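Please go over the structures that come below.
Values quoted throughout were computed directly from the atomic coordinates according to the rules given, and no laboratory measurement underlies them. If you're wondering where the values come from, they're calculated on a predicted model, not measured in any experiment. Cβ atoms are built from the backbone, for glycine too; each structure is taken alone.
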Structure I
Amino acid sequence: MIESLKKNKTGILLMLISSACVCTGQLFWKLSANGNLLFLLTGFCFYGLGALIMIVAYKFGSLSVLQPMLSVNYVISILIAPFFLSEPVTLFKIAGVLIIMTGVVLIAGGDE
């Protein structure tokens, strides 16, 4: 497990940054639903930046490890939704986050 993390460390970090950018972009899209063009364009910039970082990340790790890292998008979305959109966090969502994070950790450590 440690060897896999060492081997894919840069790629995993870049994928996590990519996920944060993509989620930020989607948050701005949601906030632009009332017609705010600046938020819409900001969302496209963050989303595009996330896509570019993701492409670079693939140079630094195995596809079978890095692609599942995108599941962190769901975790980030659930974490930011209460703060910016006043959405509730239910026990089912918390359980889902724990399951996703367990899967991500198991996959990240399984490239041997």
Structure II
Amino acid sequence: MVVQSMPDASPTKWHLGYTTWFFETFFLSPIPTHLAFDAAFAYLFNSYYEALGPRQPRAQRGLLTRPALSEALDYRQHVDAAIDRFSSQTVPSDVAERLKLGLAHEEQHQ
């Protein structure tokens, strides 16, 4: 999950981190009680959202030795659990639409 076969194709571990970051950034971060898993992930897993800050260059994503795959999986579990807690409540329609968009976006990366 860490090998980058060519500069334009990011490693699988990066896609896992990126889709997780997408949910955390666009769905969970507006919730006042949500605590980010790791602030450094905003740099590592931002793909092209320049307004949200700098990012790891695409062609160099395969050079990332950290986080370890186990930590990327822990990150996903952390965000999934938070999404589950949040979505078990009544969710405003605009948030529900963003969640649908996020799920379609994740499917694209899979």
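Have a look at I, II and say which one yields 3.3 for distance in nm of label points 7 Å out along Cα→Cβ at positions 70 and 86, as calculated. Don't jump to the answer; show the numbers that get you there.
Values: I: 3.3; II: 2.8.
The structure behind it is I.
Could you tell me which structure in I, II was used to calculate log10 I(q)/I(0) by the Debye sum over Cα atoms at q = 0.16, 0.19, 0.22 Å⁻¹ as -0.72, -1.00, -1.30? Show your work: numbers first, answer last.
Details: I: -0.76, -0.97, -1.12; II: -0.72, -1.00, -1.30.
Only structure II yields this read-out.
One of I, II was used to compute relative contact order in percent (Cα under 8 Å, 6 or more apart), and the result was 34. Which label is that?
Working: I: 38; II: 34.
Structure II accounts for this read-out.
Hey, another quick one. Work out the source of -26000 here, i.e. which of I, II gives that when helix-only ellipticity at 222 nm (-39500 (n - 2.57) for each DSSP H run of 4 or more, over all residues; to 500) is computed.
The read-out comes from structure I.
Right, next: Computing mean count of other Cβ atoms within 10 Å over residues 46-53 gives 16.9 for which of I, II? The partial results should precede the final answer.
Details: I: 16.9; II: 11.5.
Source structure for this number: I.
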